Structure P
């Protein structure tokens, strides 16, 4: 089971149903991946995601979703070892998912499907990145997008 915190950092009001949908999508993905832990989802505007994209990815434009995995080793970080017997004492902080609400709305319109389907897609996409999935090669993309589609189908979020 996941512990999920959703933070709305932008001006647009987000309904409780959307919060619930994000949580359900992430819980479904976690069950399929057989993982538990903690995730924070931040809902932001294009200006904020543009800043993050520029600062952390070196890409000077807004994007739809960015993930910050906390279980990945960064450069020059010391390795931390936890005794297996004590592992349950520490939460499995998987990371942060940042989603642009304006991009979500625009992409839903561009792709001709609902806002709910798009936000579900972006939440699951970001979550899979936290788990190490990527789409840099055709093979990786096929695997990652297949997992995403499996979750969205289970949720009834079809195109």
Structure Q
């Protein structure tokens, strides 16, 4: 089942269950995917690839995480709770997130492969790291881990 089909089914289920948060979140996912499809049509592409769909989901999850951090700083716990619920629903569509240990192992391997020795080599490591970890780990977390490992080398 494609992601679009799954989302359409989930909208129906959320409507039947009268689950307002899930319904709004799944509708926002569908809206974002449709917007992305419209944006790629001029290039002759009819529908999104799985990778493009994943990019949309990753972007939406990142927006939720950023919002949660900002709302926490502002002391708006009501909005933190809402964004957290939406993030949990979004994460159901994303691949399983890797643990810190798994991310660290992949980063260590990449550091060895590219021969990175200092913080100056951050760019050499981040490109391949994000390609390998896209959708499986938060980019900010990856960047922080790479910086820590390169400054400790």
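Structures P, Q were compared on mean projected area of the Cα convex hull in nm², for residues 55-142 alone, and the highest value belongs to P. Which one of P, Q has helix-only ellipticity at 222 nm (-39500 (n - 2.57) for each DSSP H run of 4 or more, over all residues; to 500), as calculated from the coordinates, equal to -14000? Structure of origin is P.
Of the structures labelled P, Q, one was used to calculate percent of Cα pairs over 19 Å apart, giving 62. Name it. Don't skip to the end; give the middle numbers.
Working: P: 56; Q: 62.
Traced to structure Q.
When distance in nm of label points 7 Å out along Cα→Cβ at positions 15 and 127 is worked out for each of P, Q, structure Q gives the greatest result.
With distance in nm of label points 7 Å out along Cα→Cβ at positions 31 and 111 computed over the structures P, Q, the top value is the one for Q, the highest of the group. Here the criterion is relative contact order in percent (Cα under 8 Å, 6 or more apart), and among P, Q the highest value is seen for P.
No value in this document is a laboratory result; all are computed from the given coordinates. Bear in mind that the values here come from a model prediction, so they are computed numbers and not experimental data. Cβ atoms are built from the backbone, for glycine too; each structure is taken alone.
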